[in-house]
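Each reported figure results from applying straightforward, stated rules to the coordinates on display, with no laboratory input. On a predicted model such as this, the values are computed, not experimentally measured, just so you know. Cβ atoms are built from the backbone, for glycine too; each structure is taken alone.
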Structure 1
Amino acid sequence: MTRHIYTQFFSLQVIGIILGVILVVLHVIALSKRESVMDFLKQLPRNKNLGIVVLAIDCIWSFWLIGKVDLGEFQKWENPIRIGLPLGFICFIIWVNEFLAVRAVGIFLLLLVCPLLDVAFLQEPSTRVLIPILCYVWIFLSLFWIGMPYLMRDHIALITKTKGRWTILSVGGIVYGFLMIVCAFAFWGIDKG
């Protein structure tokens, strides 16, 4: 269980504010610089350099996490896992050329949802479900992107197909982020997180 690892650093309010600001900023950029963001997203699935950078972050995060998590009966596997992570990183770079960035982003999102869900676990008030809803969308997409990475390309093509669809999704992200910020300040006090 990782809950104690992340909750010592973050409260529900802090996570809500950070996540809300990130959502608002990214979606404002997506709305205001539509063409350049669309071009970046269309090139993302085959961007090997970005994939290597994100995969390195995934590897470092996983390496750190292995030392912090109680593996229970698998504790004896801690050292082989620590050796296997860098080897897996190198093997991924060498042999997983196709859609490396997609898989790396999928792994990153799976790592990212852990602290977010841990901080929101069994917290009051019920508005905290804004965080798990977003997390479960990321988990759902990540599992498909890791297993069938061409789906990210298809999802990007779907959202970038029309200006109206792009605008609706961008405005929706801004509203969701703003709602999270408002809830973080109004309901998710530091003493509750």
Structure 2
Amino acid sequence: MGVTIRRAAERDRESLVRLLDEAFTDDPVSSWVFPDVARRREVHGVFMGVFLDIALREGRVDIADEGAAVALWLRVPAGAPDEEDDTPVRMREAADPDNERAELVGRLTGAVHPHDREHEYLMLIAADPGRQGEGLGTALLAPVLERCDQDGVPAYLEASNMRSRQLYERLGFAFTGRAVQLPDGPQMFPMWREPKGR
């Protein structure tokens, strides 16, 4: 039986924030942003909610198997943004105003984000921890990557660990060669995928 995929709506927000929180709470980047475990448990869902709200409002959110996995996408136009991206500030203010890392992670990834070509940006992808390894993430990515291939549009993401980097490499993404080094923390790996057949 195949994976069912549908577009998320505002009514899905609460359950998707829970999913993102559970999937990323022990991720190396989330652990770096919120090193105190008790504080992370308290504010991490709010932090993830900022990403979700942006994707619901400005991009696309796809759900697999009624909430077992989710992918957040933004279409990024070519050219430098007209104004400074305030997302890192919003992330910090919403989740943990006294935590500089809640803003710094967005500033560091934003500094290496390419703007020379229009592309699909995979902000986040997450699967229910109990259902990881079932191919839900690949199923979620496939339709968007197929559309990218048809339309001649690249895709971009930042892998937060080597395991996910290897998964994305199997899907045609390649490391850009410039890692994001979080101070005294893990690396993130910006990855670019050229459309196939181009």
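Out of 1, 2, choose the structure whose coordinates give mean count of other Cβ atoms within 10 Å over residues 103-110 equal to 18.4 when calculated. It was calculated from structure 2. Suppose percent of Cα pairs over 16 Å apart, for residues 111-174 alone works out to 60; of 1, 2, which structure was it derived from? Of the options listed, only 1 reproduces it. To test your reading of the models, identify which of 1, 2 gives -13500 for helix-only ellipticity at 222 nm (-39500 (n - 2.57) for each DSSP H run of 4 or more, over all residues; to 500) when calculated. Label of the originating structure: 2. Taking FRET efficiency 1/(1 + (r/R0)^6) of positions 39 and 167 (r between Cβ atoms, R0 = 35 Å, to 0.05) for each of 1, 2, which is largest? Checked 1, 2; max of FRET efficiency 1/(1 + (r/R0)^6) of positions 39 and 167 (r between Cβ atoms, R0 = 35 Å, to 0.05) sits with 1. Here Rg and Dmax of the Cα atoms in Å has been calculated and equals 16.0, 48, so which of 1, 2 was it run on? Traced to structure 2. Each of structures 1, 2 was scored by relative contact order in percent (Cα under 8 Å, 6 or more apart); the highest score is held by 1. Source structure of the calculated read-out (distance in nm of label points 7 Å out along Cα→Cβ at positions 31 and 95, 4.6) within 1, 2: 1.
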